[in-house]
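Asks: Right after this note come the structures.
Throughout, read-outs are computed from the coordinates displayed, never taken from laboratory work. If you're wondering where the values come from, they're calculated on a predicted model, not measured in any experiment. Cβ atoms are built from the backbone, for glycine too; each structure is taken alone.
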Structure 1
Amino acid sequence: MMSKEHKQLEIFRYGSVWLRADFHLHTKADKEFVYNGEENSFLDDYVAKLKEHNIKIGVIANHNKFDKSEFDSLKKKQ
């Protein structure tokens, strides 16, 4: 298993690389966001969907409805 530092260096092994990003994501903290899955599965489902779409960089834009504990939990999931 590669260390986190080694993975970061591996990304740029041949110079620059294209990364897919989404700069306008929402989470359950934003009440307009709809999640119909199991409450305990939200974090796993959210990260799995980002991975499914090969999104490597995501920005949560909950429009003044930011939930720091939710963000911290998502960040740990990677």
Structure 2
Amino acid sequence: MLTPREREMVALVATGLSNQEIAERMVLSPFTVRAHVQRAMTKLEARDRAQLVVIAYRTGLARVAPEDEAGRSS
């Protein structure tokens, strides 16, 4: 039910990036990022970003990054 761009935004939100950081990474306006994130939240019935992240991990839209030998996520 999410568009490919909305899925991409949800995955980036799940990594902890702000709308501004996503906008810089994707070379988009922060307002465009905000619109995509808000539409995804509406479609997934997430009440806030935290719940969006939980939904992202539960549905497989986001995955835990493997840790390197020093224990840092890559």
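Asks: Thinking of 1, 2, which structure, once relative contact order in percent (Cα under 8 Å, 6 or more apart) is computed, gives back 40? Intermediate values should be presented prior to the final figure.
Replies: Working: 1: 40; 2: 32.
Only one of 1, 2 returns 40 for relative contact order in percent (Cα under 8 Å, 6 or more apart), namely 1.
Asks: Okay, next question. Out of 1, 2, which one gives 2.4 for distance in nm of label points 7 Å out along Cα→Cβ at positions 39 and 55 as computed from the coordinates?
Replies: Working: 1: 2.4; 2: 1.4.
Answer by label: 1.
Asks: semi-axes √(5λ) of the Cα gyration tensor in Å computed as 21, 16, 10: which structure among 1, 2? Don't skip to the answer; put the middle values down first.
Replies: On the way: 1: 27, 14, 12; 2: 21, 16, 10.
Label of the source structure: 2.
Asks: Here is a further query. Which of 1, 2 yields -18500 for helix-only ellipticity at 222 nm (-39500 (n - 2.57) for each DSSP H run of 4 or more, over all residues; to 500), as computed?
Replies: On the way: 1: -11000; 2: -18500.
Source structure: 2.
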